[in-house]
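S.K.: There are structures below to look over.
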Structure P
Amino acid sequence: MSNIVITGANRGIGFELAKHYSEAGYSVTAVCRNNSKQLTELDVEIIEGIDVTKTADLLRMKENIGTARIDTLINNAGLLNHDELGELDARMLRAQYEVNAIAPLRVTETLLDNLESGSKVALITSRMGSIADNGSGSRYGYRMSKAALNAAGKSLALDLKDREIAVVLLHPGYVQTDMVGGRGDISPATAAERLMQRIDELTIETTGSFLHSNGEELPW
């Protein structure tokens, strides 16, 4: 049975990924800062109380997972603040950078020994991290942090290629989650289904790709 580890799994896209993978017969480890009632109802292993920006929590996550092989690691935990020029909050800019860019890299490094030949790492990013695709401005912290995550993901793909561990950067789409106030054009369930398909299609030959969940290749 394939083992899937998902961060930010208590709600939104992370929850739907945990739900869909569990219902498909995978062994799922759901990592979250705060547990949720809906998550406890799934047939998954839950590691709660994990702040992905804190070293002690990452070590506790690693201790709970132990030496088990991870077939797919999905770095999904994220933070969005609507930063506008003239009203920038440096603390929120840094917080988004810590959660969205640094934490996925640290989670992956913490669990590196659990990843083996054939394992996959999915980084849930955003097309808002694309510099070429930016046609609307603002959202400074989110855009900057996701651009940094894209850079980290590309380097991870190169560094892990010799170990035959594939990496993909995935934009889920404009998803109806609490993060965007319920707005969006697709449901979290639809986003999860699409993301799972992209991860399933990922090979070592396509490692380092930046993709929309619908399969479209996105510009950097």
Structure Q
Amino acid sequence: MNRLLVSPSILSADFLNLERDIRRLEQANADHLHIDIMDGVFVTNTTWGPSTVAAIRNVTSLPLEVHLMIDKPERLIDEYLRAGSDILIVHPESTVFLRKILLHIKRQGVKAGVAIKLETPVETIIHCLELVDVVLLLTCDEGFGGNPFQPLAIKKITRLDRLRKDDNLEFKIEVDGGINIETGRLSKGAGANILVAGSYIFNQEMSTAINLLRNV
């Protein structure tokens, strides 16, 4: 688990030129594409739906990491599975059916992930850690790009890494929010395996930014 993966968030892309920016991320050797789905209910912002994920699937072979920041995701899980998600991530704060959803995702041959907001304790997801491929920790206030990394996140990464080691589990720890060289290095040191970055990658030459993050 030593090599960091970098998952650029297209929340920072030019929405009117999304295919262009995805091509640029491919050329920059991104590991995944991180797609935040927001419904204006679970979080205040709104973004895309299943049709956009399907359209992105048609223009790239990069693994699509679809982060469902939506209320009652069980209503739409099958639509996002059909849209071509490679990794589908849900929140325990948004549903009472978390384990059922994770099991359903895995039965379809798709990787399952669970995400928690900054203020949500890691203990909230202990009951499903053996099911997941990825745990995504939000490291700043959710809903919009460009928010600063919060130090509380390091404690949560450390706690989650300890649980992983104690139970001999193999899920990856992913962090999302305020990621740059400094916070990426801190996250890696605490046990993170995947860095989600938006503005840091899109505000400079992409391949340089991705390589810097990958090698912190």
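S.K.: The value 19 for relative contact order in percent (Cα under 8 Å, 6 or more apart) was derived from one model only; which of P, Q is it?
M.R.: This value belongs to structure P.
S.K.: To which of P, Q does the computed value 0.10 (FRET efficiency 1/(1 + (r/R0)^6) of positions 28 and 100 (r between Cβ atoms, R0 = 25 Å, to 0.05)) belong?
M.R.: Computed on structure Q.
S.K.: Supply the structure label, taken from P, Q, corresponding to distance in nm of label points 7 Å out along Cα→Cβ at positions 108 and 164 with the calculated value 2.0. Can you show the working numbers first?
M.R.: Values: P: 2.0; Q: 2.5.
Here the read-out was taken from P.
S.K.: For FRET efficiency 1/(1 + (r/R0)^6) of positions 36 and 156 (r between Cβ atoms, R0 = 25 Å, to 0.05), which of the structures P, Q scores highest?
M.R.: Evaluating FRET efficiency 1/(1 + (r/R0)^6) of positions 36 and 156 (r between Cβ atoms, R0 = 25 Å, to 0.05) on every structure, the highest lands on Q.
S.K.: Given 1.0 as the derived value for distance in nm of label points 7 Å out along Cα→Cβ at positions 12 and 52, which of the supplied structures P, Q does it correspond to?
M.R.: Answer for the origin of the read-out: P.
Throughout, read-outs are computed from the coordinates displayed, never taken from laboratory work. Source: prediction; values computed, not measured. Cβ atoms are built from the backbone, for glycine too; each structure is taken alone.
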